[in-house]
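K.L.:
Each structure below appears as structure tokens.
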Structure 1
């Protein structure tokens, strides 16, 4: 356990560099964000239609020093006031992770502060504690990001049970691939969200893949293939493709499955609180449908601002606070793990 005395504040300097955002934040007691600096690379990767790992790593190297210094300056905090250094160590792009991890180790060693490695998905879940300071476990969390779609039972702080996950494409991946197919720019998720608002979600009957009875896993590759097949067939037959209707019908199919499975997870665990996390949870239609479903079932829904849905260091700082209270610190040989599983500590 930590040697924290009653009434002491825990101030975490957190670093996140798992993909294409270089971010640093200063977070007090897991729920109060003193600063959250994010340097995005979206404009750089947009021309390639997706994140280029080598470019992402190089940009992290260029940006991380300035981002960390800005985070401390904006928080009006010095390293001497920091309780611990937290950093994402997986999952993510290995080169990108190593930049943040190496920098965090150097700062922790030089300032003689504890080092805390944080799972990226745990960070997304803990973003829910920041804006709703009364939010606490147990709850079901739907995690929707570019590479992950998880249903997680949050039993307690730092205690997670994965109830379901994607067996192939994550929802975010499917959004990006369908967006590319209908000529929308990267990143595809927000673009489909916008375009779908102008379309008819009932115009095209795309499949809802629910898998085996009572399964809480996801599968979106079949839906993605159905959309691509529809587009190819329409082109071959010379039929007009109404992109707004394609986007709306595709989005409806994804959202239906996400909502159905989340409500089923709540009933399975007898939990009445639902949270959402990850970039995909910023989707306006998903939020609307989940809110409606929760109200219909008497459940409470918590969502966070879009800026906290993206990759950011504030969520890492929040997660690190609860690890700090548990005395879960890491050694200097902590490595990056691009395929790290939630709940796994290596």
Structure 2
């Protein structure tokens, strides 16, 4: 039986990957120490998802390991020698990173290096998939000419009609400390692929979402927005008239792409993984969809100052992913995703 190691296994993408590969007959090893609760408080706690995996997957083994612990990671992977590694553990908030810069860098950059070097020593032929972020581009996407529509900003340049490609520079732009620590990890994953010829890739995610997200204000756009709507809580909109655009991809489609890469890996690749233009929405448009599925009005307040480094408009160009892996595509629509998130929050409230 093949063995898969998933870091951040109790998180949104990690748990989806665990379930997907378990259904394909893999033995699943999950690393997670519930650090999300440390970063975001009780609302970020993911123990419920850890228990869900234990209940759902017969061949699931949980490991309470901190990826910052180098010796523990080196020894664990040397013993396990997994057939593939999916690295989703991270400090995921650029707002939070400014408050905890050492924890942010040690988790995102150093933790990734620990895993890469452990893999190089123990199982260099095993595919290594890293969940990066579109924040590696910093605020460079904001230099693209935009046009203002009634409910959203949109690209006003023919070059970007299909979204942001992987060729966009990640240099000389404002990233936030989170974006900088993820750049370090992203480039290191590429380098281990190119320098040591290991099968690695960095997935530069847009808004990764789904019904099992423990969304909080500092991370988890759609999940947190829907939760606010259901609970009648006020949602804070930060700048850009609420017309800032994000592309949203269901965690199931992320897991399917990871499976495609592991089945046919490449070395040192990067992919912009998101919902593309078809699954994009502005905050104002997300309000309308949340109201549609909950039947409740959205309560929000507007803060004129935008978040530092925040993208005005961002959606992923998926052409490279589709060219390299033609059997993969988006299968879950934005409306279906929000419907599932709404039902999941209602279930957790009962």
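K.L.:
For FRET efficiency 1/(1 + (r/R0)^6) of positions 163 and 323 (r between Cβ atoms, R0 = 25 Å, to 0.05), which structure out of 1, 2 has the highest calculated value?
P.N.:
Evaluating FRET efficiency 1/(1 + (r/R0)^6) of positions 163 and 323 (r between Cβ atoms, R0 = 25 Å, to 0.05) on every structure, the highest lands on 2.
K.L.:
Then there's this: Once distance in nm of label points 7 Å out along Cα→Cβ at positions 19 and 315 is calculated for all of 1, 2, which comes out largest?
P.N.:
Comparing 1, 2 by distance in nm of label points 7 Å out along Cα→Cβ at positions 19 and 315, the maximum is at 2.
K.L.:
With Rg and Dmax of the Cα atoms in Å derived from the coordinates and found to be 20.4, 72, which of 1, 2 does the value describe? Can you show the working numbers first?
P.N.:
Numbers: 1: 20.4, 72; 2: 19.1, 57.
Going through each structure in turn, the value belongs to 1.
K.L.:
Here is a follow-up. When distance in nm of label points 7 Å out along Cα→Cβ at positions 147 and 171 is calculated, the result is 1.9; to which of the structures 1, 2 does this value belong?
P.N.:
Only one of 1, 2 returns 1.9 for distance in nm of label points 7 Å out along Cα→Cβ at positions 147 and 171, namely 1.
K.L.:
Given that Rg/Rh (Cα atoms, Kirkwood Rh), for residues 59-130 alone, derived from a single structure, equals 1.00, which label among 1, 2 identifies that structure?
P.N.:
Source structure for this number: 2.
K.L.:
Quick check on the output: 19 is relative contact order in percent (Cα under 8 Å, 6 or more apart), derived from one of 1, 2. Which one produced it?
P.N.:
Among 1, 2, the structure yielding 19 for relative contact order in percent (Cα under 8 Å, 6 or more apart) is 2.
Since every read-out is calculated from the coordinates, none of them should be taken as a lab result. Just so it is clear, the structure is predicted and the values come from calculations on it, not from any experiment. Cβ atoms are built from the backbone, for glycine too; each structure is taken alone.
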